[in-house]
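Enquirer: Each in structure tokens, the structures are laid out below.
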Structure 1
Amino acid sequence: MTTKIELIVDDLDDNAAFDARLPDLLQKARALPGLQRLESGKVWPKEDGTPTPAFRSLTLWFDGYDEASAATSSEAGGAFFPAFFGAANGKVTGLFTDVEES
């Protein structure tokens, strides 16, 4: 069953610094073995001006759990995941999800 790794980046002290690193991070993510699809998004600002619940999200799609798990422990995973979490100063929620319907 399809598995996705979703990385949700909290609002950061310096969102622009993260965005400056994003092209390199996406390039590293695209090198993950078994990656089927990548979705990157920026959270829209709230109309009432209150803080958003998060800043960005990145979703990495794989054929299944084994492929997603293997990607995290691969050489490319060793380059991508620490760089991503570092760029976000660790302010990331990671979800490993079994996709039931898409």
Structure 2
Amino acid sequence: MVGLSAINPQFLYVCAGIFLFAIGLWGTWLHAHYVRKIISLNVMGAGVFLTLIAVAYRGEHLPPDPVPHALVLTGIVVAVSATALALVIIRRLEDATDE
């Protein structure tokens, strides 16, 4: 049996990241509207980023692993760019189907 002393902040961050990913996955399956699907994908990405940051922790007296931090920073830039592109494509798709 796991006691409360075994629960550390990294475990909570990983659990929160998995929870965010699950909520985003559920949202992509549930919603038919494209903007809501994009928001759900961003929530999934936030869960992945949170999990990667929690994995980067190596100990109290050791510096964190820089590779997951670099991956998260790059992922944030890519996510913002992909979200902007997806919103433009959805807008043009809706304009083309309205005519």
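Enquirer: If you work out distance in nm of label points 7 Å out along Cα→Cβ at positions 33 and 57 for 1, 2, which one comes out largest? Each step should come with its number before you reach the end.
Expert: Details: 1: 2.9; 2: 3.7.
Answer by largest value of distance in nm of label points 7 Å out along Cα→Cβ at positions 33 and 57: 2.
Enquirer: Further question on the same structure: One of 1, 2 was used to calculate mean count of other Cβ atoms within 10 Å over residues 49-56, giving 12.9; which?
Expert: It traces back to 1.
Enquirer: Could you tell me which structure in 1, 2 was used to calculate relative contact order in percent (Cα under 8 Å, 6 or more apart) as 49?
Expert: Among 1, 2, the structure yielding 49 for relative contact order in percent (Cα under 8 Å, 6 or more apart) is 1.
Enquirer: Okay, moving on. Comparing Rg/Rh (Cα atoms, Kirkwood Rh) across 1, 2, which structure shows the greatest value?
Expert: Once Rg/Rh (Cα atoms, Kirkwood Rh) is worked out for each structure, 2 has the highest.
Enquirer: Another one. Thinking of 1, 2, which structure, once helix-only ellipticity at 222 nm (-39500 (n - 2.57) for each DSSP H run of 4 or more, over all residues; to 500) is computed, gives back -27500?
Expert: On the way: 1: -11500; 2: -27500.
It traces back to 2.
Readers should treat all values here as calculations from the given coordinates under stated rules, not as data from a laboratory. Computed from a predicted structure; not experimentally measured. Cβ atoms are built from the backbone, for glycine too; each structure is taken alone.
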